[in-house]
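Student: What follows are several structures.
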Structure 1
Amino acid sequence: MIENLRQKPVFRFAPSPNGPLHLGHAFSAFVNRDMANAAGGRLLLRIEDIDLARCTPEFEAGIYADLNWLGIGWEMPARRQSEHFADYQAALDRLVARGLAYPSFLTRGEVKARVLASQDTGARWPRDPDGSPLYPPDDRDRSEANRQRLLTSGRKHAWRLDMEKTLALVGKLSWTETGDGEKGEIAADPSAWGDVVLSRSDAPSSYHLSVVVDDALQAVTHVVRGLDLFHATSVHRLLQALLDLPAPTYHHHRLIVGSDGRKLSKSERDTGLAELRDKGQSVADIRHLVGL
């Protein structure tokens with residue numbers, strides 16, 4: 001019986017309890033459930049609550065209520081990331097031990113000031129696919145003695161991946177894509193993200209690190225999520241290669257957008273599932289609203 005479970009395709013729906021679910025989440029949950037059923041696979045639920053400041057038990061309870069109302073079933077128990085920080089720390093420790101991650105000490109304000117100063121000279125600061133400025137090289141280039149002095153002083157810091165070092169180790173990477181945009185074997189470009197964060201003083205793990213660790217530990221074979229995470233897959237493939245983790249098949253689906261053409265936000269209550277339910281909308285209405 002256990003062997004049969006392992007052979008089945010494994011899908012996962014992984015919301016964060018930092019706000020109420022909206023139509024975009026409903027669409028992703030439906031697509032995950034429908035693809036899992038079509039493949040004769042399993043559907044897992046993962047609660048991605050690494051942000052301890054913004055994620056709350058009330059929002060988590062709302063996720064369960066909304067999914068039950070939609071008729072989305074999942075294997076029990078759901079995995080809660082906040083209960084598995086040790087798994088992410090172990091992965092980070094492996095990268096640090098190999099010299100592939102370094103402590104970064106610049107504050108957001110210091111990075112912003114550096115970017116603005118560069119732009120004042122007419123230079124264009126490089127940005128990642130989401131539009132955020134890449135992290136300056138200051139901390140990556142610090143001497144080991146300087147790093148140890150700052151760490152010993154108790155200075156707050158994050159841990160970042162040394163992109164240049166890691167790319168020299170792994171060479172070319174790609175992933176198999178079956179989604180609504182590009183399809184086939186997609187060339188990964190992790191360098192576009194610069195030295196990504198792996199953990200912060202206020203968050204024991206980053207999204208990038210925790211998601212690849214979880215997918216491997218849960219034996220996920222198919223990652224189905226929105227097109228807004230398409231480019232982030234490059235970072236995930238890099239971390240998988242560095243940590244000797246398997247690469248799932250990826251399916252990035254279209255996004256549900258608001259009347260202004262932008263991706264839906266949890267702050268827009270008129271698209272929230274609980275709000276729509278209270279207004280008398282049915283599950284069939286929800287499927288129609290997301291184009292299913």
Structure 2
Amino acid sequence: MANTIKTILLSYPQRLNGISDTVRLDVECLLCHVLNVSKSYLYTWSEKQLTQAQLYQFNRLFDERLQGKPVAYLTGKQGFWNLELIVNEHTLIPRADTEVLIDAILNRFANASDLTVLDLGTGSGAIALALANSKPSWNVIAVDNCLKALTIAKENAQRHGIDNVTFLCGSWYQPLANESFDIIVSNPPYIDKNDQALCDKVRQYEPNNALIANNNGLADIAHIITHGKCYLKPSGFMIIEHGYQQAKDVAELFKQYSYTDVLHYYDLAHHKRATSANAEILKTMIFR
């Protein structure tokens with residue numbers, strides 16, 4: 001029958017060729033969403049037929065995927081670190097490359113407790129919630145200037161029972177008072193508006209104000225670095241995600257504003273995806 005799980009897994013992925021690099025995974029995710037089952041179910045019960053209602057829902061979602069709409073927006077969820085997060089058109093889709101920030105922080109501060117962390121541009125809350133969930137004794141403040149994105153971030157915190165994150169609405173440091181932090185982390189907008197590598201579908205569906213920045217993509221990064229020392233403790237640590245071609249420029253910005261111990265971190269493709277620095281020179285060992 002044309003509406004069995006097996007038939008759909010065999011016939012639908014090829015229709016996504018040229019649209020997606022993960023054609024089979026896309027179909028699996030949509031099927032799991034429609035059937036409300038795990039991926040293993042698809043192969044254990046591959047001869048199961050979809051009901052007419054399920055088939056209609058799947059085809060509707062699949063048609064939207066054919067138009068380029070991301071799977072995460074079709075299902076309303078995306079995995080990040082060890083969490084499944086709600087996402088929508090007001091939030092960027094969390095990506096695996098951003099996990100380099102989490103890994104770097106948790107490795108460096110593995111044995112630290114009672115730290116204060118500031119996540120700037122939190123979006124769905126991915127970075128803040130991954131850190132807070134991994135380190136319940138840490139106090140995390142998550143800032144975003146989009147109230148609708150913060151609503152999603154708060155919902156994600158509630159879904160996972162994470163209560164050590166405070167959410168503030170405002171532009172970068174604007175909603176903060178006189179707080180100072182052990183760690184400032186950010187995945188800010190860093191794509192130049194004329195960047196030909198920016199996929200048209202990403203530009204169409206994901207919030208452009210969370211993707212694109214002025215000054216060749218460096219404007220928001222520069223703002224975070226420039227004002228960061230006012231909010232970092234004397235031994236504070238800052239780490240920022242950026243485009244792989246921006247690593248040198250970000251390092252120079254850190255040095256220009258007298259940060260020290262600048263380090264780069266590599267993503268899954270071995271590109272320089274993040275750069276960190278300290279508010280002052282540390283005499284302890286630096287962990288990559």
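Just so you know, all these numbers are worked out from the coordinates, no wet-lab data involved. Small disclaimer: the values here were computed from a predicted structure and weren't measured. Cβ atoms are built from the backbone, for glycine too; each structure is taken alone.
Student: Of the structures labelled 1, 2, one was used to calculate FRET efficiency 1/(1 + (r/R0)^6) of positions 114 and 258 (r between Cβ atoms, R0 = 35 Å, to 0.05), giving 0.55. Name it. Each step should come with its number before you reach the end.
Tutor: Values: 1: 0.55; 2: 0.80.
Structure 1 accounts for this read-out.
Student: So if we calculate relative contact order in percent (Cα under 8 Å, 6 or more apart) for every structure here (1, 2), which label has the highest result? Walk me through the numbers on the way to the answer.
Tutor: Values: 1: 24; 2: 14.
That would be structure 1.
Student: When Rg/Rh (Cα atoms, Kirkwood Rh) is calculated for each of the structures 1, 2, which structure yields the highest value? Mind showing how you got there, number by number?
Tutor: Numbers: 1: 0.98; 2: 1.02.
Looking at the calculated values, the largest one is 2.
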